Structure 1
Amino acid sequence: MIQGHQTWVFESKPVIASSAAVGGPFEAKGPLAGDFDKLHDDIWLGQDSYEKAEKKLLEEACETAIHKVGKKKEDIQFFLSGDLMNQIISSSFAARTLGAPYLGLFGACSSAMEGLALASLIIDSGFGDNVIAAASSHNAAAEKQFRYPTEYGGQKPPTAQWTVTGAGAGLLTRQGEGPKVTSATIGRVIDMGLSDPFNMGGAMAPAAVDTIEAHFRDLNREPSYYDIIATGDLGRVGHHIAADLLADHGIKIKNEILTDCGVLIYKKEQPVMAGGSGCGCSATVTYGHFLNRMRKGELKKILIVATGALMSPLSYQQKESIPCIAHAVSIEA
């Protein structure tokens, strides 16, 4: 049911029966390496293009999530996925392999939680019993499309971020054991006029704050309700901006509760500028690290606020500003 202006409350509490995270060589050197189901030591993954490598990452994440609970591809009723490639080809081509009815999504880096929210809605409404939500990104593929070919060796400012090479997938069911999705707050497009593609964290932070405010307002809930409130990929720059904006708006969240997937996934000494980004950022950290901690009993209630910059190379060339969005999903043990 709808509660407030923009929050869905799932009465049946769809179960994340299984989840999987697959990453690349850079992610294997990060502090969350132990939470990945599979890590590759080659960004090509044995393919002849970066785009095909990303497709393989996504296929492996979905197949791993399916096999964990002893199901088959034929058991999956719907597959929801998004990525950063033109016309979301990574997701669409992975859907070709998976063979399930498919809904392709584009929310930029917010696609992971957009998919989880919609998959939960399908389960809660009674229109499906086994649904996969997934998202992926690949550093070299995203660089080639949105910035410069990696061979160019262009220098980046400290505000820039490193696109995660990884894919995350969650298999939602109506019944079973596992963390439950209890609500989702669907974000609005927020555009503060920023146009620098090397400062995505700064551009997306206001959208994250807007959605977090809406979530607490709609549910009449305090930040202390959650053990963790994690934004998707604001990085260190955007994370600090979001924390300051929340405080200015009267929402005080303890430092140990408010965090960011783009900050967590890499070590400070890794050359990632302000931190991680990409659809695979919140997807791998959520479907790997956070859900693993929930299954261990370390976390009871988490709010994942995936953020996305809804730009394209074309909009940048036309000197458009960067419209941003954030979707929040509440997961409880």
Structure 2
Amino acid sequence: MNGRLMLLDTASLYFRAFHGLPDTLRSPDGTPVNAVRGLLDFIAKLVTDYQPGELVACWDDDWRPEWRVDLIPSYKKHRVLAGGEPDVEQVPDLLVAQIPLIRQVLNTFRIAVVGAANHEADDVIGSLTAQATGPVDVVTGDRDLFQLVDDARDVRVIYTARGMSKLDVLTEDVIRARYGVSASQYADFAALRGDTSDGLPGVSGVGEKTAAGLLDTFGDLDAIVAAAAQRGSGMSESVRAKILAAADYLRVAPTVVRVVRTLELPKPESRVRPLPDDALDAARRLAAELGLGGSADRALRALGNDREASAGPDRS
């Protein structure tokens, strides 16, 4: 194992696992376990391929924080359960049943889990990245976290959008080539462009190309807003009008889009290392109870437990 810290956007991964594997994968008592098994396979692949020295599963203690919604009411509104409470996410029932099992398995396998009240996993990832003293790999399917990429600190994003067999490792050069902005500009770029997946409206009439051009010319969102406030700043009148029309949105968007980097978080044991005998026995018992089969075996081996495992009759 090397010295890298790997931070998992856990919900992003278990949603992908749930949709990628059939829900006919069940525990002996009939409980669906496709998301549990898929997440373990993802962890096995990531640890095997990237060999992190530390591993943390970052958790959404609050997937839609009220302080973000207060600033932009449309924030993630399309994901709210119809007819439910405003903070209840629309999640398939067969996945809802697995989320406590995922947490139980992570704890039993001694994979550190960290969340923060009133904050999303993105904020936990941002804060752990800011506090890290060594290189960091952020694993996510969420573009918002591109803002954390930092070559000087050796912070990369391992991007899962194309699937686990086609992972993209994003550095500053990759982000610049793909979007025409630096990683440090990405949050301002996202605020200007908007993001339908998060319910962020963006500036009407400003797409990726215009947003990138504005940031290339003016540097950051504050300078763009200042330039729009005065004629003769070098900004076209049509774009000026669009920025001015979105002034209220642009005052609050950065706070919503930028991940929090200042959370005071617990420092759990996150080293990737073999489990002691009693913990390994407990992990195998739980794996057998849930019918996790080869997925549990692969994860345990990747985490350094090389002895022959027995997680139940299904070895697939």
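Values in this text are rule-based calculations from the coordinates and carry no lab data. These numbers come from a predicted model, not from an experiment. Cβ atoms are built from the backbone, for glycine too; each structure is taken alone.
Quick notes
- Source structure (of 1, 2) for helix-only ellipticity at 222 nm (-39500 (n - 2.57) for each DSSP H run of 4 or more, over all residues; to 500), computed value -9500: 1
- Comparing distance in nm of label points 7 Å out along Cα→Cβ at positions 122 and 138 across structures 1, 2, the highest figure is found for 1.
- Between structures 1, 2, the calculation of relative contact order in percent (Cα under 8 Å, 6 or more apart) yields its largest number for 1.
- Distance in nm of label points 7 Å out along Cα→Cβ at positions 74 and 146 - structure with the largest value, from 1, 2: 1
- For Rg/Rh (Cα atoms, Kirkwood Rh), for residues 66-113 alone computed as 1.13, the structure of 1, 2 it came from: 2
- With log10 I(q)/I(0) by the Debye sum over Cα atoms at q = 0.06 Å⁻¹ derived as -0.17, matching label from 1, 2: 1
- Given 2.6 for distance in nm of label points 7 Å out along Cα→Cβ at positions 34 and 306, calculated: source structure among 1, 2: 1
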